Each structure stands twice: as C-alpha cells, then as structure tokens.
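Listed next: structures, encoded as structure tokens.
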Structure P
Amino acid sequence: MVRSDLIDMIAEENPGLSQSEVEKVVETFFDAIVTQLNAGGRVELRGFGAFSVRSYRARTGRNPRTGEAVSVEAKSRPFFKPGKAVLTRLNDGS
C-alpha cells in the first residue's frame, strides 16, 4: 500500500470528507510523527505500535566488492515496534 491508496481508502470510508481533506489529514499525521522523532521523542499509538529513533555509531565497514575498508558515518534511523494487537492480528490472519 502506498500513501495514495491509504488516502483513497480513508476517503471511501468517510464520504463526508473530500479527497483533499483526507490528504491533508494524512499529511498532517505523518508530519507530526516525523517532527516528534526529529525532536528525539517517541510516538506511541496504543494498540498499533511505537515509533522511536535508534542511533548508530560511526564504524569502519567493508566494500563487499573490493574488501576495502570504508568509513561509515554515525546515523539515526527510525524504528517501529508493533503493538500486541497488531502482532495478534498479523499472526491470526485477521
């Protein structure tokens, strides 16, 4: 599923909202998550899961083709931990 599929699905479920209104809501939702993660925070959606940021230190890696040592910079990556309800639905096939 891509963003436009999500917008279409929400618009279909809510005939009182226009496509542009649904698009604005989805965009605001994603922006709020990214803004909170950028601030070093955590976003927890009860029953769905939690988004957080994991930091990785700088290290020396290897180029798989040449075997040459390569410097890999420190970085932060988003991390998602699914909630119990999501895991249950996923594993039960519901």
Structure Q
Amino acid sequence: MGETARGVFFYKEVEGNQNHTVSTESEFSPNHLKIEAQSGKNYFIQQYIKPGIFVGGADLKLVDDTQGKKAITEYSLASAGQCSKATIQL
C-alpha cells in the first residue's frame, strides 16, 4: 500500500470471507500476518518495532476494535504509494 511512518494509518477494503495476508519488511526479513476476513467486520493491524540483538525490526499484530478505533482518531490517513524494495547484498 505504501511506506509507513509514525502517526499514520492506511485504510483498505478487502473481500470478505477470504484469507488475506498483510506484509511489512524490516531490516532483516519480511513479516506477514494472515487474516481470515469476515464480511462486515473491521480489522485493525498495528505495525510495531520488535526488539532484535543489534537493532529492532518491524512486525505486525492484530489489535482489538477499541484500540484500533482510538489509534485512528489520533493518526492521519496515509497516501497509498510505492514501497521501496529491500536489497540483500552477499
């Protein structure tokens, strides 16, 4: 959908009664969260920094409606756009 930043959120409607995967990339690897979306239900996914040995990395988790609705009242809607691809050098 686009690159994230602190204090922003994305909104995306998806087909109900299907499996969907939300992904984010971090310094060392991509992270995926699989959701079986039910029709008519909202899902709130939080990206956060998980601790690492030398540096933290991005991860995703599903949060409840109360926490998700509170967060979007405090954040700005992000614009969808291009994501940069991580490159791995050997």
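Kindly point out which one of P, Q the value 20 was derived from, the read-out being relative contact order in percent (Cα under 8 Å, 6 or more apart). That value comes from structure P.
With FRET efficiency 1/(1 + (r/R0)^6) of positions 20 and 68 (r between Cβ atoms, R0 = 25 Å, to 0.05) coming out at 0.95, pick the structure among P, Q it was computed from. Comparing all candidates, it corresponds to Q.
Looking at structures P, Q, which one was helix-only ellipticity at 222 nm (-39500 (n - 2.57) for each DSSP H run of 4 or more, over all residues; to 500) calculated from, given that it came out as -3500?
On the way: P: -13500; Q: -3500.
It traces back to Q.
Out of P, Q, which structure matches 18.9, 59 when Rg and Dmax of the Cα atoms in Å is calculated? Only one of P, Q returns 18.9, 59 for Rg and Dmax of the Cα atoms in Å, namely P.
Supply the structure label, taken from P, Q, corresponding to FRET efficiency 1/(1 + (r/R0)^6) of positions 12 and 36 (r between Cβ atoms, R0 = 35 Å, to 0.05) with the calculated value 0.75. The read-out comes from structure P.
Taking distance in nm of label points 7 Å out along Cα→Cβ at positions 4 and 76 as the criterion, which structure among P, Q has the greatest value?
P
Every number here is computed from the coordinates shown, using simple stated rules; none is lab data. A quick note: this is a predicted structure, and the numbers were derived from the prediction, not measured. Cβ atoms are built from the backbone, for glycine too; each structure is taken alone.
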